[in-house]
Structure 1
Amino acid sequence: MSALTISTRDTATGPVLEITGDLDYETAPELRGAVKDLTLAAGQLLVLDLAGLDFCDSSGISALLSARSLAIGQGGHIALAAVPANTARILGVVGLDQVFTIHPDAATVTARNSAAR
């Protein structure tokens with residue numbers, strides 16, 4: 001089991017949260033707390049960079065959905081970046097690959113959205 005680490009950085013399109021370690025029953029509240037402390041301006045994009053994610057259970061998926069709700073509730077958008085294969089498979093099985101916008105990496109999504117502004 002790896003500890004969860006969440007690093008936040010600001011980009012022109014909005015905040016990027018780099019999530020590393022295990023996102024599970026014990027650590028999902030940490031992600032919920034980190035997201036709850038964010039303020040998105042209307043139209044901003046919240047990117048959850050999952051490149052360092054080792055494991056994600058149903059509580060982690062629920063925390064991702066909470067982040068989505070918060071972003072939409074503030075008039076923003078959300079995207080997942082660098083989703084590991086095991087997590088991508090779970091998202092696909094439950095249909096959440098149709099709910100989240102998924103990109104190969106955070107740089108791609110922030111650059112693409114920066115150019116669109």
Structure 2
Amino acid sequence: MQPHFTGTCLITSDVPALAAFYAALLDATVEGGDPFAKVSVPGAVLSFFSVQGMESMVPGSVSGAASGGFTLEFEISDVDERHEGLLDRGVEIVKPPTTQPWGRRSIWLRDPDGNLVNLYQQT
């Protein structure tokens with residue numbers, strides 16, 4: 001069987017807060033709680049696992065890990081409309097709505113753990 005990408009798991013010290021952030025960002029619901037939760041969107045699942053849980057399963061696995069070394073990308077229908085809602089919620093915007101030379105209009109933001117998120121629409 002060919003590998004099939006199904007999602008990403010973010011390791012965090014605050015599972016409920018990070019899961020709630022992404023549920024609100026993606027208009028989805030949180031399933032689960034501490035130490036493991038997930039938010040499902042069409043095509044993939046974004047899950048969250050506690051640092052303590054990870055360390056208890058694999059001691060030392062989180063040592064040296066840092067957030068912000070990747071970007072999560074989600075296609076949405078209207079970047080500018082979403083931007084206004086993010087500003088109203090006080091979300092940290094890294095790059096305001098911009099149309100890229102390759103045709104995407106996107107906004108970059110940071111989640112509560114400092115990870116980069118790119119919300120984009122095709123233009």
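Only the coordinates and a few stated rules stand behind these numbers; no lab work does. Quick caveat, the model's predicted, so the values are computed rather than measured.
For helix-only ellipticity at 222 nm (-39500 (n - 2.57) for each DSSP H run of 4 or more, over all residues; to 500), the calculated result is -11500, so let me know which of 1, 2 that is. Corresponding structure: 1.
Calculating relative contact order in percent (Cα under 8 Å, 6 or more apart) for structures 1, 2 picks out 1 as the one with the greatest value.
In this comparison of 1, 2, the computed figure 15.3, 46 for Rg and Dmax of the Cα atoms in Å is attributed to 2.
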